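What follows draws every value from the coordinates through simple rules; no lab data is involved. Fair warning: this is a prediction, and the values are worked out from it, not measured in the lab. Cβ atoms are built from the backbone, for glycine too; each structure is taken alone.
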Structure 1
Amino acid sequence: MNEKIKIPKENEVIGIVEKRLGGNKMQVECFDGNTRVCRIPGRFKRSLWIRPGDVVLVEKWEIGGEEKGDIVYKYSPAEIEKLKELGLFKIS
């Protein structure tokens, strides 16, 4: 199985959703040590169904990037295993 997996780029970080804050906002514990308030951009609202405990890819904002970001991707369980193999998933 030769799957392409989304790997974080320069301004992206992997995180775990802690809780929903209402509307399209979530609190995400990111692997760089920061807790961010992240939103689901309008273009993903209908296609991303996110619950607490999901592993997501967060794109940090240019301004306020240490506290805020956008959720741009949700990892599947198979992709999470692949991230663990690559050493990108630090929490088991």
Structure 2
Amino acid sequence: MTAAPVHFYCYYRVDPARAAAARATVAGMLRDIEQRFGVVGRLLRGEKDPALWMEVYEQVREPDRFETLLGELCASSGLISFLAPGATRRVERFVAA
């Protein structure tokens, strides 16, 4: 366990033609994460670029375990299949400065 909480920011571009299915998939992931880990996530989209999405998970106390779960849920949900051609899903960690 880490001393300071970690904040996760996961961003990617979604294929606009598959946005509705992607939204449902991410909503399911957010529910699973909250139930399994107690972390409430949020989904944001770009103000001027609605295909740019970001999942935000804040105040994570066990970041390594959390990132493992996040990867497993992403794989099992098939989220990657909804990304725009050539897009990748990036996961970044931040702590208070």
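For the reader, a short list of remarks on this structure follows.
- Value 1.4, calculated as distance in nm of label points 7 Å out along Cα→Cβ at positions 9 and 33, assigned to which of 1, 2: 2
- Structure (1, 2) behind the derived value 26 of relative contact order in percent (Cα under 8 Å, 6 or more apart): 1
- Structures 1, 2 were shown, and helix-only ellipticity at 222 nm (-39500 (n - 2.57) for each DSSP H run of 4 or more, over all residues; to 500) at -3000 was computed from 1.
- Ranking 1, 2 by Rg/Rh (Cα atoms, Kirkwood Rh), the structure that comes out highest: 2
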